[in-house]
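Any read-out appearing in this document is the output of simple, stated calculations on the displayed coordinates, not a laboratory observation. In this text, all values refer to a predicted model and were calculated from it rather than measured experimentally. Cβ atoms are built from the backbone, for glycine too; each structure is taken alone.
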Structure I
């Protein structure tokens, strides 16, 4: 395998590969660029090419701890998980080789069990890997022609329909609105922030994802995905007032959910379930055959999923190209079990190496 195609910008190739694979938006160029802007960092792009064709890509942010460097995917720590892009297992193995040559410790959070990169790291004798399950990923697979009746019970759907009818009888029609363009986003952004803020009043501070720098991140991601034709935000209104939304990105044929919020004053409407009914009922015209709920299980996600939950791992991987590789992984294992701060523990390892 050789270097990149000089006629096509690497970021353009990255975006094309992400689209071709139907990869989750957190693994693409738009998301990484927005995170880089928020964190004021310059991503390191590690790529694999074959005759000018991009086969694998990892966007990393690095931090030095003494004589060693820890590399993380750009999506690290933002609750969405992430992965490298790889066309197949062979490309993933080549990427693992490239990463080993960089002599960096990898810390990958919420990496899906079916990750080609995770498989390559585990199979490569040059890498020592510690992986711990930290969450689960619910997914709903849809067949052509399916509606909500093929996913939920008749009784459940009747109850949801009854609630909508009660609202409409009171003069408050329940309607759904799909946002797909930057103009749509600009028109509805402030009401989306308002609903998210109301929801956050009764939730931990981390739930305030549409405010501050994280709100800037989300809006930048959505604007970029809208320009690429992939943003999908489904809102529900009551009497013309926006009361909830499901923020997603269409990744290939997958509705990849990002964030969801609803006005607690309309909890009896069960907006999360109502939104899912609409998405499933319209999935054929949306060009969607899969709903990826993201990391973590909630009642709505569990109710609207089928098949087995997929594990998501917190992964530490140490290549044999760094000094004292055999010492580092046991220390990291202690971190995950004993909750020792990673930086503190790795500094201890660094001191031991320097005393040699």
Structure II
């Protein structure tokens, strides 16, 4: 089986939206073209065909990634993939983000009333950094009335950190639509391997999580399944709102994607939170829990979602992203944080003054 045939196999049998591809006419037409010509063209031409085929899917979570060391064994390549989750010195690839940058999360108190979070990445390698900031700024979190959470440029990663933020952002009620996995044999094998390496490198909570997903998949093999894990089942959560913060602004742009959009989804259910931006978010959150599948040549790996978000809005966010509650004018993006500060303080003079600067630069 060549790379094209294997890629089509993964998309048909393991990709969570694979059953919708039969209705994707541009994809099906290009698929026929690819199957007809793939075996007779150069290696460079084959890569072009694979990339073009993926573009017709129109899901940013489906990506073809180059492998820099194709001479290594398949086992070693998968080990390197999982090692990057838990040993950042190996490097921080993009497997679990739509776009990735290596800017660390930051937190700072920018005035007497406002705590600023700047979170440009949710790569798992930055989770210890975020957890450290949560501990360092605990006092400010519990006493400052205003927060700004800047998610601009954040292409995603791990959304588990949001469980530490949500208790502060909630206004009392959260409706979760649930998450369903495609329980194919290939996906079971991938998450079994993930559990093995998580346990090997001391990430025991991750190992238990993967094992729970695999166990649920085996019960409903070949179908869709909702694992019995917190946050995966459709349910309503009630909690007593915390007194602080009183008001929160979340900043987004057209690069805010995937697990960064998860917080936007939660925040839009809170009366405390306003979402601000100069554009909608990317719209890449309907599928998730990405799988990394190496193709036979070992020159490329295919990344794709194995789960579907059954969001509480019952709409496909990927069609247009999350819209800001307030759309700011195009212009200098450095003005967005000062405008958010003024908005949270209800400083009408500053709101007007900064607003006029967007168009003057």
**OP:** Can you spot which of I, II the value 56, 33, 21 was calculated from, given it is Cα extents along the principal axes in Å, for residues 54-165 alone?
**Re:** II
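Suppose distance in nm of label points 7 Å out along Cα→Cβ at positions 158 and 182 works out to 2.5; of I, II, which structure was it derived from?
II
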Subject >> mean count of other Cβ atoms within 10 Å over residues 78-85 - structure with the largest value, from I, II >> reply: I
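Looking just at distance in nm of label points 7 Å out along Cα→Cβ at positions 110 and 326, which of the labels I, II belongs to the structure with the highest value?
Comparing I, II, the top value of distance in nm of label points 7 Å out along Cα→Cβ at positions 110 and 326 belongs to I.
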